[in-house]
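S.K.: Presented below are the structures under discussion, each in the form of structure tokens.
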Structure P
Amino acid sequence: MAKTKVDPHLVTLTSPGSFAAEQYQGLRLTIERLRRGRPLQVIAVTSPAAGEGKTLTAINLAGALARGADGARVLLIDADLRRPAVSRQLAIDQFSQGLTEIIENPATTLESVTHTMGSYNLSIIPAGLRKGAVHQILRSPRLDGLLGEVRRRYDFVVLDTPPLLPVFDSALLANAVDGVLVVVAANQTPRKLLGEALNMLDPSKVLGIVFNRDAKPLFGYYDAYYKDYFPEQAVTEA
């Protein structure tokens, strides 16, 4: 089971009434709108390079989807097998079994590796303890079988996947998901880098680009007008 203390930057879980969390609710509404016109159940989150906030975005998106009015069943999978970070962010035992064990060991069940955060209506599958080569794990037919099973059990599945340019893992995973969100660091990620990353993806799979770490947050600009709507803002900025 996951511990109750999680990273305070995971605002959709820790401060759902804050301005920062509201931005992820906007992302959730976009996903739900896109879903009306196409199958959109399994969503990968990636970035051109490391350090652009993809894991933070993946967890906050999963939290926003789980807090929807329809009570959606949401699963978050750490599919960044080289540098997993979801367990650390959510204070889950980093030596827990997870995605790797399901793929490499047919005897491993989905229930045995799934952590349920009941207070957040969210389930998590950690990356697990990798032994074999990543490309072999991601090319395994058991991965398709797993995704088929979680599609039947959950309304939304969010995958935190590796950056696109250092390795080809996300390009492989993109073939198995319904859509991909690309996270970039606002005013930092070079356009050429973003262009190269997008070229690695099927354009029909790209749901959009999420700008992270804006140098001038909107709340600071609208503080005098909107502060009464977000009493938790002081908590999220602490």
Structure Q
Amino acid sequence: MNLKLKGKRILVTGSSRGIGLSIVKAFDNEGSIIVSNARNEDSLTQSFIGLENCFGVVGDVTDPSQAREIIKKTVKLIGGIDILVCNVGNGSSVIAGDENYEEWKKILGVNFLSATNIIEAAREELKISMGSIVCISSICGCEVIPGAPVTYSVAKAALNAYITGISRPFAEEGIRINGIAPGNILFDGSVWDRKIKDNSFKVDKMLKENVPLKRFGKPEDVANLALWLSSHLSNFVTGTVSVIDGGQTRF
């Protein structure tokens, strides 16, 4: 199936590992021209070794001024932006009931403002290209997931609401925006990788009881959906949050 992504100019934030890196590799396989972004220069540079059409731009998208600088550098490198993938996020936080102002600020910054900062900075470029945005959210923003930090769940719920709400004014500018809400995704160094090492029996029990497909998803599963949402094949799709969780959620 031809996704017609060859030569498309892509920016993927938070893409030195895991889901973000998988999305970068998937676009590279399609012949796209990609800018990969992360905060750490060494890990970012190492991540895309061997990829033919990938550049790196270091910066922290939780800082609006750095987000604007990332867009400037991206446009200078590849001439514009056709597709923006917002992948920065982190589910580590305090247990429910221990929230405080500093934790709320940190988690909202990483999981919500990281997307709005870079989207607002890229908006004019996306208007020119009539581009597409894909935000990586979480099933924690769709329903209450037992054990998930409240701060993280609230931040992802806010991101989901933003995607739906902003899609209408963006549509007037020719911009599409959609989200992906992954469930349990396993990769080296992930939260689930650590949990398996700590107690594999408990993890296996969780999968059997809560996930109808009784297994983890892979970063490539999310990447495949991100490519489809970015491509011409989904050109009548905007304002959606697509769940990819093996059947775990019940909403």
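S.K.: To which of P, Q does the computed value 4.2 (distance in nm of label points 7 Å out along Cα→Cβ at positions 161 and 201) belong? Mind dumping the intermediate values first?
M.R.: Details: P: 0.8; Q: 4.2.
The read-out comes from structure Q.
S.K.: By the measure FRET efficiency 1/(1 + (r/R0)^6) of positions 49 and 73 (r between Cβ atoms, R0 = 35 Å, to 0.05), tell me the structure among P, Q with the highest figure. Mind showing how you got there, number by number?
M.R.: Details: P: 0.60; Q: 0.95.
Structure Q gives the largest value of FRET efficiency 1/(1 + (r/R0)^6) of positions 49 and 73 (r between Cβ atoms, R0 = 35 Å, to 0.05) among P, Q.
S.K.: Determine which structure produced the value -10500 for helix-only ellipticity at 222 nm (-39500 (n - 2.57) for each DSSP H run of 4 or more, over all residues; to 500), calculated from the coordinates; the candidates are P, Q.
M.R.: Checking each candidate, the match is P.
S.K.: Using mean count of other Cβ atoms within 10 Å over residues 169-176 as the calculated read-out, with 15.4 as its value, let me know the right label among P, Q.
M.R.: Computed on structure Q.
S.K.: Related question: Matching task: 20.8 is the computed value of mean count of other Cβ atoms within 10 Å over residues 105-112. Pick the structure from P, Q.
M.R.: Only structure Q yields this read-out.
S.K.: Turning to a different aspect of this structure: Comparing relative contact order in percent (Cα under 8 Å, 6 or more apart) across structures P, Q, which is largest? Let's see the in-between values first.
M.R.: Values: P: 29; Q: 20.
Checked P, Q; max of relative contact order in percent (Cα under 8 Å, 6 or more apart) sits with P.
S.K.: Taking mean projected area of the Cα convex hull in nm², for residues 129-176 alone for each of P, Q, which is largest? Provide the component values of the computation, followed by the final result.
M.R.: Values: P: 3.9; Q: 3.4.
Sorting by mean projected area of the Cα convex hull in nm², for residues 129-176 alone in descending order puts P first.
S.K.: Shifting gears a bit: Between P, Q, which one scores greatest on Rg/Rh (Cα atoms, Kirkwood Rh), for residues 145-208 alone?
M.R.: Q
We did not get these values from a lab; they are worked out from the coordinates using the rules stated. Here the structure is a predicted model, which is why all the values come from computation and not from measurement. Cβ atoms are built from the backbone, for glycine too; each structure is taken alone.
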